[in-house]
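Presented below are the structures under discussion, each in the form of structure tokens.
Bear in mind that the values in this text are calculations on the coordinates, not laboratory data. Fair warning: this is a prediction, and the values are worked out from it, not measured in the lab. Cβ atoms are built from the backbone, for glycine too; each structure is taken alone.
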Structure P
Amino acid sequence: MIDFNTIILQYGENGDKTGWTYIEVPADLAQQLLPGNKKAFRVKGMLDGLAVAGMSLMPIGEGVFLMALKKEIRKAIRKEHGAVLHVQLAHDKDFKIEVPDDLQDCFDFEQPEAFVYFNSLSKSHQGYFIKWINDAKTIETRTGRITKTLSACLRRMDYGAMLREQKKLREQ
């Protein structure tokens, strides 16, 4: 487990990350969590005493990783960008992605090749798709999101690429 204090940061104009609130995990500390790793991975631990699990550390260059702090977490710890945060993290080896039954049924019976691609995605991108589906408030919205997920996987698109395509379609 690593234990350190850091400043909560926020991106200005930075592509997909514009506006993100996050912390940086220095390269030497990231290497203590998962030696030799240069890809995104999940962590668990405490942020100012708030227990967290399944959080993603994403590489941003030169061995440094970032961890996005969603609004719910910032609200729970009562801190925004510029504040000092006490961080205790360990590699979350037990993190599992639970594919919803309706999505799994579509993969199994209608689009098995889409499931092959879905499984090749990082756990974070699998999680983005699943959270997006699970956040639907109506069955119609959920069905539409499952359909879009299947289509994106068939076309070998990750979550970000799918969202960018949807944005372009709405702008036309």
Structure Q
Amino acid sequence: MNWLAGYGLLAHGIIFGSLACLLPLGEFRQRVALAATTLAMLIGIAPALHGVFGTPSLTLLQLALWLLLGRPSPLTFRPAAGLLVFAVLFYATALGLGPIDPYSLGYQPWPLLAALAPVGIALWWRQLNAWLVILAIDLLAYASGIFANLWDVLIDPLLVLVALAVVARQGGLRFIAARRR
């Protein structure tokens, strides 16, 4: 097993465990989440997720760890909506609906890294420290050489599904609140 496959299996185990953090279990939430992480590795849930979704991005893993630590996720409505808009454009052009394949830019990432510099400055300026740390760890992981493509560190389809769930949940809550008025 290579490093990337090992990372993928471990990451999917942690992601599955973080789903248990969403259950209303009170003080037992963290224990159940750790047990779910262990069970995902032992009974084959993590390899199944890895087979279906592929290697998760480090961004998704960090968001999952955020939940396992009992902290509120920085993936709120606005970042999730922005990620969805970006993902629609990114995946549409990566699938051939435009003259440029943005995924291929991740193999020679200097232009992409140059584009991320203003993003990092904006995160610092707006004091979005959680996202700044996530971006920094993503870039360090890419520099380690485990990932061949920078996009694989930053975004993946499962992260987009999580963002869709966040947007749908918030949109539903806003719709219900508007109907009650």
Structure R
Amino acid sequence: MIRTQHDLTDKTWFITFTCYQWIPLFEITDSYDLVYNWLNLIAEKCQIQCFGFVIMPNHIHLLLNLPENINSLNAVISNGKRFMAYELISRLQQQNQDKILSSLSAGCSEKEKAKGQKHRVFEPSFDAKPVYTLDFINQKLTYMHNNPVTGKWNLCSEFPDYTYSSAAFYVDDKSHPIVEITDYRVSWF
């Protein structure tokens, strides 16, 4: 599979990645904390700023701002997915989710299995769009913050009430209890 290499002259990105076959792995395993841990890790170790996020049961939307020293968005995301995948599998095993584990195992190609991969936890690619304007940031924040109350999702009645999101930070001026959110309105230029 050919993977898109993202040009890192652009430092702010709207990113989406999904669980394999849209299986709601974060919900099934109550693993929203894994995303928080990863966001905190990349903030501490790499100085990557989180402008916004929403963790859905089966996918994640992020607005990330990368410092000049980050050379590969692909490495940041693939390391994050790997970081979360091991623990997701462990939690599925603890819950005896054999049917899901079997599906995730069947998702690996023979080549991947030969390299030691046992499960496909996330779709192999991710979507990343560079951010050039404040209008684009606002559009993407609105889109992702409304995701929990739009379409088939009824995860809460008002989008700022969705726990696994940065919406309350922007709407109600509430700090997130676990993830440090950088206010793009102050720091993005």
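Summary table
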{"read-out": "Parent structure of the calculated result 22, given that relative contact order in percent (Cα under 8 Å, 6 or more apart) is the read-out and P, Q, R the choices", "value": "P"}
{"read-out": "Label whose coordinates, when distance in nm of label points 7 Å out along Cα→Cβ at positions 35 and 131 is calculated, return 3.1 (choices P, Q, R)", "value": "P"}
{"read-out": "Comparison of P, Q, R - label where distance in nm of label points 7 Å out along Cα→Cβ at positions 123 and 163 is highest", "value": "R"}
{"read-out": "Read-out Cα extents along the principal axes in Å, computed value 48, 34, 29, structure in P, Q, R", "value": "P"}
